[in-house]
Structure P
Amino acid sequence: MSDYTGDVTSGGPAAVRDLPALTVTKVSVGPFDNNAYLLESKATGTRVLIDAAADPATLLTLTGDRLDAVITTHQHGDHWQALGDVVAATGATTYAGREDADGIPVPTANAVDDGDRVRVGDIELEAIHLVGHTPGSIALLYRDPTGIPHLFTGDCLFPGGVGNTWKDPEKFTSLYDGVVVKIFDRLPDETWVYPGHGKDTTLGAERPHLVEWRERGW
């Protein structure tokens, strides 16, 4: 395993993780310290950006003028502030969860449903629809053929809990149950979690706290 930790700061250097078939580059941008992730195929050079959150100049420096797709994890504005500029500069194809697409001002070319395989060149990600933080949030699962699973969770799962549901019990229950059933019940402890803000984690680090999260309601 490389020395990648996933610790980045806004305005600071990117963190680069070298996987057998992909390079994952993480950068923090903008006033809300959003994480953006660039996935690049080693075989073909295909590039996919997850969340063009802010600071288009930073993201375009990262991607260059060749970007194949941008996937937006959900409709909250801090996750798409740079989307229009990035798409205009690169011509990248846009993807987002179907129920959130109308809330993103840049048109979504491909609306994504639960369980869909998002295939961009030789990069394949599984969409996991999670309801509660927004109606159409998606997490994106990359199954490394020779290594651990990698999960990009947007604002649905962080170190220490699920995403914000604004003290709404119904939304919390929906998000919590979705995260447990669709993520923790399906994926192993070594699954690496890349959230929309802050530090990375693993499912194994978070699993012992699931009952605590349910009992506190956030």
Structure Q
Amino acid sequence: MYKILIVEDDNTIAERLASHLKKWNYKTVCVRDFKNVMEEFKKTDPQLVILDIGLPFYNGFYWCQEIRKLSNVPIIFLSSMNDNMNIVMAMNMGGDEFIEKPFDLNVVTAKVQAVLRRAYALQGTANIIEHGEMLLNLGDASLTIAGQKIELTKNEFKICQMFFESAGKFVTRDAIMTRLWESDEFIDDNTLTVNVARLRKKLEEAGMHDVIRTKKGIGYMLV
């Protein structure tokens, strides 16, 4: 499930957008504290930002610049300030798309989908694998659970990727060790057990209990 951060001063417009996008299975978060947009951005860790230009305290151009210091997440500007100068400035500041107000919700949805496809398509395959509340980003090797980013080691990420790609099916220990052997780090049976245990602990600390099932003599399954 892609997470979208909506930075819009008009509560009616923000809630209308949020409600509509939820129907398309997007998780939406609306910023309320316009002095601390970056704090909400870091907390949410969205895959897309919808950003108005005319905001209290600092305008959308400022927040776009601040976001770009940390992230290449796609940004869609949404504004009634739709003269050519503002559109060009929005793109030059790092925006990926510009939607004029008033807008049609179906047009917004289409542009959101197009921007996400461009940003997260990798050789025709989604760059993010979703399983329940967990999002595995293959682009930056990160795992996000309910908005919380989980730090993974290189081997933990490779194991996690195999689990996500085979969710609901058992992955054999031999298959995992073969994948891990692609690195120059020595992997034996005990090392694999330790890596899986550490991964399981990190998931549990993030609130995901009993999502990795072990079957003796076979392997593991993400449930």
Structure R
Amino acid sequence: MTAPVLAPAGGLGRMWALPGVYVPQEDTLLLARAMRREGVGPGRRVLDLCTGSGALAVHAARLGADVTAVDIGRRAVTSTRVNALLAGQRVTVRRGDLTAAVAPGSRFDLVVSNPPYVPAPSAEVPRRGRARSWDAGPRGRLLLDRICDAAPGLLRPHGVLLLVHSALCDPRATVDRLAGAGLRASVVDRDRIALGPVMRSRAGWLRDQGLLAPGNDKEELVVVRAERI
């Protein structure tokens, strides 16, 4: 087995991660910046869905929030627990499929999520392997749509969802789905970055699907903010 990695995470510190666990990248940092505007601190309840290495969960805990982190992967759950321990922070870590791991009736002031969103030829999310951290169906929306649908039931009044993904996955569809669920939603952050290794490896397929323009070697990341009114 490949050894665990200790990956730099910008202003979030360094994250320990078992093989196959998503380590903090540009999308993580973009979401962390959006979190800082939401007044995360003592007395606030935060839920991190698809926590990966737990970088955002630990960040929220450092700010004083009461944090729950969820991931379906055993290695992600272990990595998050280790990172919380190394940071000296208290994070409730649960393993499960999105909201199935959250206690019924639980409500949060802030829900953050950096889910798998890379468009992939398969119509199903992988059950194992590294691709489980990023593959999300032909349009990249298998988890995005589920999170949008679940968000109203997770938020307290005036609670906020922050959801990051690639513009290849159609941000307008995210905003419209959240608005249709009764939330006030908009794109609040954007960042244009070079295509990463996974996107580059399937650039031809993405172009064939009309998701990536010919000659384009960059993608735009977006953060969608949705508030329960």
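Only the coordinates and a few stated rules stand behind these numbers; no lab work does. Values in this document were obtained by computation on a predicted structure and should not be read as measured data. Cβ atoms are built from the backbone, for glycine too; each structure is taken alone.
Given -4500 as the derived value for helix-only ellipticity at 222 nm (-39500 (n - 2.57) for each DSSP H run of 4 or more, over all residues; to 500), which of the supplied structures P, Q, R does it correspond to? Among P, Q, R, the structure yielding -4500 for helix-only ellipticity at 222 nm (-39500 (n - 2.57) for each DSSP H run of 4 or more, over all residues; to 500) is P. Computing Cα extents along the principal axes in Å, for residues 90-201 alone across structures P, Q, R gives 60, 30, 27 for structure Q.
Here distance in nm of label points 7 Å out along Cα→Cβ at positions 114 and 210 is compared for structures P, Q, R. The highest value is that of Q. Looking at structures P, Q, R, which one was distance in nm of label points 7 Å out along Cα→Cβ at positions 58 and 194 calculated from, given that it came out as 2.6? The structure behind it is R.
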